[in-house]
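A.B. asks: So, here's a batch of structures to check.
Each reported figure results from applying straightforward, stated rules to the coordinates on display, with no laboratory input. Small disclaimer: the values here were computed from a predicted structure and weren't measured. Cβ atoms are built from the backbone, for glycine too; each structure is taken alone.
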Structure I
Amino acid sequence: MSNDVILIPLKRFDIAKERLRRAGAPDVTTIARELAMGVIAACHPRRVVVVSESAEVSRFAREHGAEAFESNASDLNSAVTFAYQSFGATCNRLFIVHGDLREPRGLGDFEPVEGITIVTDRHGTGTNVLVLPAHLDFHFGYGPRSAQRHELEAQRLRVATHVVTDSPWGHDVDEIKDLD
């Protein structure tokens, strides 16, 4: 466990959770901050690194016990790829965890099986938690149907894959109904 790194990619809080904003949810910036705070706390005692393009988010990460890794990448896949390549030399395994999980408890103690673990969203299509060995030439495919793309990527690399579809980590917050 001590040689694992958890990467949490976070957008600037004032622009995060676009679907919630479009739907008129109140105080989305606060919601995004509180969700991220809960995820960071749940990831300890592992080494936690927040990946962001924002100096404000980097300060937030350090204030909440995480390291900050600033990325100038224009999209999530590029940011995660750059962080994965940067930290892969310092650890055996990396966890990529979304910062908007409603029930993040247990992330810091989670011991996945050997190979790649994909924890899907509650719909079975998104990737809320992805655990993979360092040093792979893994091509990230976040976006619609990312769980299937990540599973295909694991098959391309011939790495054993475990897909989890019934985890509390499957509940992320993207839409107003997710706040209930």
Structure II
Amino acid sequence: MQRTGYKLIEVDPQGRLFPLFIGAKEEIRIGEPWKAQAIPTKGFAFRPGIHIGAIPSAPWLMNADGEYASQRGKSWKREWFVVEYNANHDYTEEALQQEGKCFREVPKDGFYTFFEKGRCLWYICSDVRVIKRLEEEERMKILKNMNFDEEKEFKPYAEAFAKRRATLAKKQN
């Protein structure tokens, strides 16, 4: 059984797709199966699986200007995509019993729900298939239909950016 979700993906200057962080050098192809791997990565919590959103928003991944800007260079972009994920087995109840409310291995033939800050729900999946790029107008319509105010959800992050800038400015003076 397949369900639909959303994934923020890095797009290189040639239009090739890559994960944001974990396994960042492995190209993703639209329409082809993408199997999760357990890849420990320094600086990241170990939550093996492909992370996708129930909604096309992740305010904590925006920059200080409130944009989904790539950190790989000016010619790279971050874009939202519609994905189908394997929903054969829902392991959410089992995951909630685990330390950190997540598994230490890729879910087998399914997914579990991971609850992030704010109102964002994430699914950690065994495998997905990227279906299509989500146009910004369509993304905003989805958020509106879900009564999700991305600007409001970003506000605590914007305040943290401003505080950090102020702290750095004080240190320079």
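A.B. asks: Which structure, out of I, II, was distance in nm of label points 7 Å out along Cα→Cβ at positions 6 and 54 derived from, given a value of 2.0?
C.D. replies: The correct label is I.
A.B. asks: Still on this model: Identify which of structures I, II gives the largest calculated value of distance in nm of label points 7 Å out along Cα→Cβ at positions 62 and 94.
C.D. replies: That would be structure II.
A.B. asks: When mean count of other Cβ atoms within 10 Å over residues 38-45 is compared over structures I, II, which one is greatest?
C.D. replies: Structure I gives the largest value of mean count of other Cβ atoms within 10 Å over residues 38-45 among I, II.
A.B. asks: When log10 I(q)/I(0) by the Debye sum over Cα atoms at q = 0.13, 0.14, 0.16, 0.17 Å⁻¹ is computed for each of I, II, which one produces -0.60, -0.70, -0.94, -1.07?
C.D. replies: I
A.B. asks: For which of the structures I, II does the calculation of relative contact order in percent (Cα under 8 Å, 6 or more apart) return 28?
C.D. replies: II
A.B. asks: Given a value of -9000 for helix-only ellipticity at 222 nm (-39500 (n - 2.57) for each DSSP H run of 4 or more, over all residues; to 500), point me to the structure among I, II it was derived from.
C.D. replies: Checking each candidate, the match is I.
A.B. asks: So if we calculate distance in nm of label points 7 Å out along Cα→Cβ at positions 126 and 150 for every structure here (I, II), which label has the highest result?
C.D. replies: When distance in nm of label points 7 Å out along Cα→Cβ at positions 126 and 150 is computed for each of I, II, structure II gives the biggest number.
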